[in-house]
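Engineer: In structure tokens below, several structures.
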Structure P
């Protein structure tokens, strides 16, 4: 077990703002990560379920397995895995609000398989599982813990284990240059705003970088074979557009819940991120890691 303490306060400062506030702009499943518009006519909820199915489909899940969901959010992936793949599920979250909500969700929809949500970080988990999924949590782990995280995941899995890691990524200056993507002072200031105001302590990894260390390099160093890297960049721009539109439509409720300053901050965050995904400055990828 790791000697490190998870970054509870950083995560709770964002995700424990207000469940009612997040519900104003998220889809009914409360999935707070990039959707997958597998069909152009999908609404946001359909696209979010398609994203969950896309991730789970890469894990080779079999009935009776135990799935660990690291950063389980409000529980949508856990619910989907239990219902569609007949597996036991353990969810980890650092958010008190998410822990309470997801626990209640699982209690209200009992199934034949074991399901539990823990207010716990991966640093505190010492069990063995068959598969791991982590969607939109790696951004909170910080680079100094990447090697330890992949070592942890590798050790927690059996010989045929698999992990699906879904995370936002950024590129090195050289990679941006090679892609013909330039950035401005506004882009730099916006990313500072995200790190300081929206996701304190957050850190975007590089997808692949021998010089600086990317997700692929850290996974391989732990013993994983990264069999697929699936970029979903335009899907996140579209997801963020949906969220921003929904929040604007419910502006009075948002201001009543959290104040006008918070509403303005979130509009800036959602629209600004959408712009950076569209420009190619940032991306979001699913990494399939196989032992």
Structure Q
């Protein structure tokens, strides 16, 4: 288990400044009445976006043309009670493995909690059990070995999970991942030899080397930071309750999208080349949507 200290690094990350998003964006509306509030996103090779709908157990797909469909459903337990939000189910992070399998973090407050595999033509299968007391949020794939990292926003821990064996290890824990009063470790990405984790309550971005070296804070003052993605050497960050998408680099932090662009509590971002996808959950108002734009 990696114990994380409180060492701070510079308040900015890496190298070149990101270009702002273009003014022209496409907003694909989602159905709030049907519970289509996206929590996380992963991309398909054809440019489709796969979304976890937080409280319905459904996984949606939005095609490049804007068609929305449900591709899988994870059963909602009648006795579910997810910590913090007290819903029967919460779908967190989603990642796509190279072969096409999707992996989803599922919290229920019951023994059904775990990491699930979604494979075309079959029902979702739980491949690893996770603690029912956890709020399992971001998921990231380690491309080197195929394991997955899962952030527990309530448990102050990032777990390493083998989808092949079901083995779960508390890989990193400590104050840098801990919440202040609600949600701590949130988004997770594997990038440049490290696991990167956002902490929503603390407004920070943490870098944890895969080598086992001590973790450190690499960006602060981000506000209620949710998911993030890398555009070259710049980090693109969804700031949920503030309705902003920001970039973080050596020059600091700047807003590239806001509520005036159609944001409604952005929960997650994904990038393919210069195309930016932003999933908006409308947890606190507005209308859920998938926003697609370009970084110049």
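Engineer: Thinking only about FRET efficiency 1/(1 + (r/R0)^6) of positions 64 and 264 (r between Cβ atoms, R0 = 25 Å, to 0.05), which of P, Q has the largest value?
Structural biologist: Details: P: 0.00; Q: 0.70.
Once FRET efficiency 1/(1 + (r/R0)^6) of positions 64 and 264 (r between Cβ atoms, R0 = 25 Å, to 0.05) is tallied for P, Q, the winner is Q.
Engineer: Taking distance in nm of label points 7 Å out along Cα→Cβ at positions 40 and 80 as the quantity of interest, name the structure among P, Q where it is greatest. All intermediate terms of the calculation are to be shown ahead of the outcome.
Structural biologist: Values: P: 2.3; Q: 1.5.
Top value of distance in nm of label points 7 Å out along Cα→Cβ at positions 40 and 80, among P, Q, belongs to structure P.
Engineer: Let me ask something additional. A value of -13500 was computed for helix-only ellipticity at 222 nm (-39500 (n - 2.57) for each DSSP H run of 4 or more, over all residues; to 500); which of P, Q is the source structure?
Structural biologist: Numbers: P: -13500; Q: 0.
Answer for the origin of the read-out: P.
Engineer: With mean count of other Cβ atoms within 10 Å over residues 112-119 coming out at 21.0, pick the structure among P, Q it was computed from.
Structural biologist: Details: P: 16.4; Q: 21.0.
Structure of origin is Q.
Engineer: semi-axes √(5λ) of the Cα gyration tensor in Å was computed and gave 25, 24, 18; which structure, P, Q, did it come from? Numbers along the way, then the final one.
Structural biologist: Numbers: P: 27, 24, 18; Q: 25, 24, 18.
Considering all the candidates, the number was obtained from Q.
We did not get these values from a lab; they are worked out from the coordinates using the rules stated. This is a predicted model, so every value here is computed, not measured. Cβ atoms are built from the backbone, for glycine too; each structure is taken alone.
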